[in-house]
1. Can you spot which of 1, 2 the value 19.1 was calculated from, given it is mean count of other Cβ atoms within 10 Å over residues 185-192?
2. Tell me which of 1, 2 gives 22.9 when you compute mean count of other Cβ atoms within 10 Å over residues 65-72.
3. Comparing structures 1, 2 by mean count of other Cβ atoms within 10 Å over residues 57-64, which one has the largest value?
4. For relative contact order in percent (Cα under 8 Å, 6 or more apart), which structure out of 1, 2 has the highest calculated value?
5. Out of 1, 2, choose the structure whose coordinates give mean count of other Cβ atoms within 10 Å over residues 113-120 equal to 11.5 when calculated.
6. Kindly point out which one of 1, 2 the value 0.94 was derived from, the read-out being Rg/Rh (Cα atoms, Kirkwood Rh), for residues 17-88 alone.
7. A value of -24500 was computed for helix-only ellipticity at 222 nm (-39500 (n - 2.57) for each DSSP H run of 4 or more, over all residues; to 500); which of 1, 2 is the source structure?
8. Comparing FRET efficiency 1/(1 + (r/R0)^6) of positions 177 and 233 (r between Cβ atoms, R0 = 25 Å, to 0.05) across 1, 2, which structure shows the greatest value?
Structure 1
Amino acid sequence: MPGSGRSGRDEYRAARIPGARFLDIDAVADRASGLPHMLPPAAAMGRALDALGVTPSHTVVVYDGKGLFSAPRGWWMLRAFGHARVAVLNGGMPAWAEATKARPDGPGLTDRSPLSEAEAFGALDAAVADAGGAPPAYRCEPVASLVDDLDGVLDAVRSRSRQIIDARSGGRFRGTEPEPRAGLRGGHMPGAINVPFDSLLMYGGAMSRPEELLSSFKAARIDLDGPITVSCGTGVTACVVALALDSCGARDVRVYDGSWTEWGGRDDTPVVQPQVKKGGGGAA
C-alpha cells in the first residue's frame, strides 16, 4: 500500500521459500492503462510465466509476506489467464516461518542466501520489457468470466443484475476515511455490500475456517448461488474475498480489475457519499 514503507522485492531477497520465484504484480501489468497493476495483455502474461518457469502442467502455489494480502491476486491472475492449477499458501510467509522454525530442518526450509538484482528479477524484468518479442511458449487463454471492467460494473449497478461486494474498510466504504490514493472520491457504488477483506482473516493473516466464512457471507446477505462482482481499492484485496467465495462454493465470481481507483477517480460514475448535516454537522 502507498506509504507502507515495504518492498516486496527487498523482502523476497531477504528471505523466501527455497525455489520460489518472485511475481511482481506491478511489473506484470498493463502499465499503459494509467491504473495500478491492471491485468496485462495475454502475451505479456505468457512471457512472464515463461520467465518464472511455469508451464501449463505445473501446479503453482502463491504466497506473500503478509499472510493473505497480495497472494490471492496472483492466484486470480493465473486463473484469469487459464491456469487453473493454482493454490494459495494460507498464512503466507509468516505461517511458513512459524511452522518451520521449531523443526530440526527448519533453517533449510527458508532460503536467506543473498541474491543480486539480476539473479532475483532479471529474467522477469527482461520478459516484461520484451513487449515486441517472439510469441511466448505459454499461450495464455483469458477467462472473461472471472474479470469485470467499468462497463460491466456500470451495467450491474444500473440493472442490479450482480451482487457487488466492496472489500475496502468500513470507513472507506462509507466515505468517512480518506482514500490512500489522492484524487479519489469517497463512498461506494450504489447497492454495494461492504465485506472488508480482513474481516475474513484470522489473527496472523490466514483465511478463516469455512464455517466462519459462510457465517460472514450469510450475515452480509450474500447469495453464494448468485452472480457476484468483488471490488476494492486497486483489485488486490478483492481477490482475498474472491478466494474466500471460491472456497465456499460460489462459482460466478468476478473481480473488478480497475476497482475504486478507476471508479472513484472518475466524475461520471455514481457514488453514494456520506450525508453532511446542515449547520456544519459531521458526516452522518
Structure 2
Amino acid sequence: MARDSAGWYFRVGLLVVSASWFLFTFYEFVKAAVHIGKMSFWVYLTDTAGAVGLGFRTVASLIAFLTLFFYVLGRDLSAPEATMSLRWIILGEAVCFLALFPSGVWGLSSPNVRFLLETGVPCIVESILLPAVLLRLFFELKPSSTARQAIKWALISGAAYIFVFWLNNTANWIFAVIVKGTEYLTAYPLNIFSFGLTVIGLFALTVYAAVFSWKQADKNHLSEIDAKKVGLIITLLGLYFDVIYVMWVLFGSVGGWGPWYQWFLGHNMDLWVMALPAAGVPLLFSRYAE
C-alpha cells in the first residue's frame, strides 16, 4: 500500500513539475518575444534565437503536461504514443538549447573577460553539449533501438543537465564577485553560503549524478534503476534552487543588487526546477515509480 501511495504521489508530482515547467516557460517566451532588442546585430540575433528556442521549449513543456495529465487520470498512452510524446519533448529541448549558440559565439568573440565568463563559456557549452546528448537520446528512442541504449543516454542527459546548471550558476557567481569585489563574499556570510552551495554543492551533485549514471548505464529495464537515488538527485537539484530563492525572499539582495541576483532572478530560464522535489520526494519512498 505504501508503495502504491508513493507511485500515486509520484504521478501527481510529475504533473506539478510539468505544469510549473509549462507556465514558467510560456511566461518567459511571451516576455522574450515582446522585448526583442534591436540595439545591434548581435542583440537582435541572440534575442530572436532565444525567443525561438523558448517557443520550442513551450511546446515541449505543453506536450509533457498533457501527457502527464492523462497519466495521472489513469488513462495511460500506449507505448508508441508515450514514446512519440517523449521524443517530441526531447527534440524541443534540444532546439531550445541549440538556440543559445549565437549567444555563446557572441560571448566568445568579445574581448571583455567578464562577458566571456558570464555568457560565452556557459552558452557555448550548453548549446553544444545538451543538444548532442538529447539528439542521441531522441534517436535511441526509435522502436528499433534497445531499451538499454535509451536508458543509458537518458542517464547521460540527466547528468549533463546538472553539469550545465553547475556551470551556469558558478560562472555567474564568479562574474558577480569580479564585478562587486571579494568583499561581496567576505562581508556577507549568506553570500558565502550561497557561493559555496553553488560552486561546491552543485559540483558534488554533478559528480554524484555522473557516477550514478555510469554505474546504472548497463540496465535493460527502467525497473532495474535505483529509483531512490534518482529521487535523491532530483530532490537535491530542486532544493538548490528552492534554497537560493527562499534566501532572497527572506533576506533580500544581500550586499545589494548585482549580477548574481540579476542572473538568478531575471535571466534564469530554469527556475521551474524549484518544483522538482514534488516528483523527487515520492521516489525516495518507493523502489519503483508505478
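1. 1
2. Label of the originating structure: 1.
3. On the way: 1: 16.4; 2: 22.0.
Of structures 1, 2, the maximum of mean count of other Cβ atoms within 10 Å over residues 57-64 occurs in 2.
4. Biggest value here belongs to 2.
5. Attributed to the structure labelled 1.
6. Structure 1 accounts for this read-out.
7. 2
8. Going through 1, 2 one by one, FRET efficiency 1/(1 + (r/R0)^6) of positions 177 and 233 (r between Cβ atoms, R0 = 25 Å, to 0.05) peaks for structure 1.
Laboratory data are not the source of any read-out in this text; all were calculated from the coordinates shown. The structure displayed is predicted, hence computed values, not measured ones. Cβ atoms are built from the backbone, for glycine too; each structure is taken alone.
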